[in-house]
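Just below sit the structures, each encoded as structure tokens.
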Structure 1
Amino acid sequence: MNNPLQDPAFFQDPYPTLASLRNAAPVMKMPGGQGRPGYLVTGYAEARAAFADPRLSKDTTAFFAGKDTGRSLHPAVSQSMLATDPPQHTRLRRLVTKAFTPAAVARLRPYIASLVDKLLDQWTPGEQIDAIQSLAIPLPVTVICQLLGVPETDREELRVWSNDLFAAGQPERIDSASHHVAGYMADLIASKRRTPDDSLLTDLIRARDGEDQLSEDELLSLAVLLLVAGHETTTNLIGNGLLALLQAPASLHRLRQEPQLAEAAVDELLRLDSPISMATFRFTTGPINLGNTEIPAGSPVLIAPGAANRDPTRFSEPDQLDLDRNANGHLAFGHGIHRCLGAPLARAEGELTFRAISRRFPQLRLAVPSAELKWRHTRLMRGLEALPLLP
């Protein structure tokens, strides 16, 4: 069986393929790696149920135990909080969650807004810019690196390694990047331990829940996860969302006239073109029935938020941008106990960015036809390589 998710056209525009698969069956058996079949979940109701089903484990250590994968991912990447189940996941999340509460993010909003304006100050009307390199990448990278206490001189190198972690079909590049990122963060943790500061990383070193404290391996894996997840999703939210607004001029004009719509617009933009096309790996700990499909125990399961968010049984005219739509319930951040910890931060960065751009650049337009835009070659993320604009 050919895997349609490996077709080059899928990376440029996955939605026709995902719609076709969803129409055929909301849960479908697919060819998997190493000859092991897996299951793809594309329907909204089925995806939401799968995200919350405790019989779908994320414990990749247990799944791959005794299997030769031929990979050399650093354990800080392969065994992060994303790859754990309760009670370990519950414990780790409790130790870090206070840094990303809505109240904590609210305190960051003035800093984020000033950073957005500083980056947009470099846009000159009439001169072509790349919104990915000049805004969508540096904004969330700067915010999460500032939170973690990463020196400015190291941030570009970390961004390159982080990007490499999502290079579809290039396992050696991914594995190498995992060791670079983990090695750097281990050194940074050692530095913060010698010289504590007011960074989130120092807080994690001190983090306790009663007598409970992070082990050294847990601390490193959390630091790596926060660094990578703290900007990859937001970069794609800003790039994808800005493109969607430019392709719907009436919506962009309305956002200029009604800037208070920016908060709700973020949810609709997340729904329309989810920064996460495929959620991270899960497998069944026992046989389950999902979407009238019997899935045997020990089967890999991929949940596709990008497909679920365009399911017409949940969202009417799902391929259209509609600023009046109630997009609450979209699955761009997942659902259940593994829902994205940094969702409030990503939402704030997106809202403040779209609000500022719509206000400051009324003539903003694409510098090239949209058909010429190139998308990142990764099934996990959905994001542009570049977004050439004329402010």
Structure 2
Amino acid sequence: MAGVTNAPFRTLCRDAALDGVPPDAAPALTASPAPVGLYVAEMVTSRALVERTPESMRIISHDEGEKVRSVQLYGVDPATVRAAVRMLVTEDRADHIDLNFGCPVPKVTRKGGGAVLPWKQELFGAIVTGAVEEAAPAGVPVTVKMRMGVDDDHLTYVDAGLRAQDAGVAAVALHARTAADYYSGTARWDAIAALKEAVTDIPVLGNGDIWSAEDALAMVAQTGCDGVVVGRGCQGRPWLFTDLVAAFAGSDLRVRPGLRQVAAVIRRHAELHVEHFGDEGRALRELRKHMSWYLKGYVVGGEARAALGLVSSLAELDDRLAALDLDQPYPGAAAEGQRGRAGSPKRPAVPDGWLDHRGIDEGLRAMLAEAELSVSGG
């Protein structure tokens, strides 16, 4: 998640996951430090990475505690993706590479990227195969995250899953929505079950509407998927990973923080941001987007919420947090469920002629060669 899953937030989530490991769990889980789950960095464009832009190099930075360095790569040009993967593995900058074919944002899809790219079968296959071939000599696994397709009339997920499997990826993850769905409505978990039935040689992971550990358990039970991918559900709730690890280990441990505990997490998040960015002003500006997620469900007046959304220093953050009624207990369901705006279904923005056929002509090939230049992510 661009602007969210940077190294500081990954640290919070990873530490929370370790808190969920039951004392009597299997040795592999109780080993210290335990690599419980994968915590994937923000999406970075392959073009920016090859050009070593300062922002792209920041995005792929990892702290010492990250035993498995996961990088999420975006690209629409097979040669550029190959070059980016080659850089990551030959310079020992990643232990796992995830290819993003799930983004529904118009500035990505109008260039043929993200969730609409698998419609072009040859292009999808070339990107995935190239990435796997470049990563293989270093033993770095490549995974694919995708959506169901462009819209209900242009579904791609089963074909793409089989192509990814044949290309040698380590796993495929499906967000059970189309690009047209954006984040609206309810994720269609039956699609995850269909993909699991079709793709039999590698793990199939499910994504979409996992707001709680119970949701994750239900998804696995209903679809037969091999694991889950969490996105928006952890925004403002890094302790969700405590719940998830505990639930899959058979424990009923669940974190239900009062506002004082939430404030302590916000403060630590801010400190980690300052260390990461090396600039207190930028660090606090980057933290602002998290405030509404952290405070969801708690009784915090509009004026206080607005003030926290404008903090510019640690001292100011301390003052704003201290002014809250920190003795509030966990507000229950009000703090759970949907995070942020779901939006509404929308017609995906795609290049002219993109949906006319599943091949690539010379005009589209030329467009794709330059497409990454206008996409953020480094």
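Match the computed value 0.60 of FRET efficiency 1/(1 + (r/R0)^6) of positions 99 and 363 (r between Cβ atoms, R0 = 41 Å, to 0.05) to one of the structures 1, 2, and report its label. Source structure for this number: 1.
Among the shown structures 1, 2, from which was the value 27 of relative contact order in percent (Cα under 8 Å, 6 or more apart) calculated?
1
Distance in nm of label points 7 Å out along Cα→Cβ at positions 3 and 139 was computed and gave 3.9; which structure, 1, 2, did it come from? Going through each structure in turn, the value belongs to 2.
Which structure, out of 1, 2, was helix-only ellipticity at 222 nm (-39500 (n - 2.57) for each DSSP H run of 4 or more, over all residues; to 500) calculated from, if the result is -12000? Considering all the candidates, the number was obtained from 2.
Bear in mind that the values in this text are calculations on the coordinates, not laboratory data. Given the structure is predicted, the values throughout are model-derived calculations rather than measurements. Cβ atoms are built from the backbone, for glycine too; each structure is taken alone.
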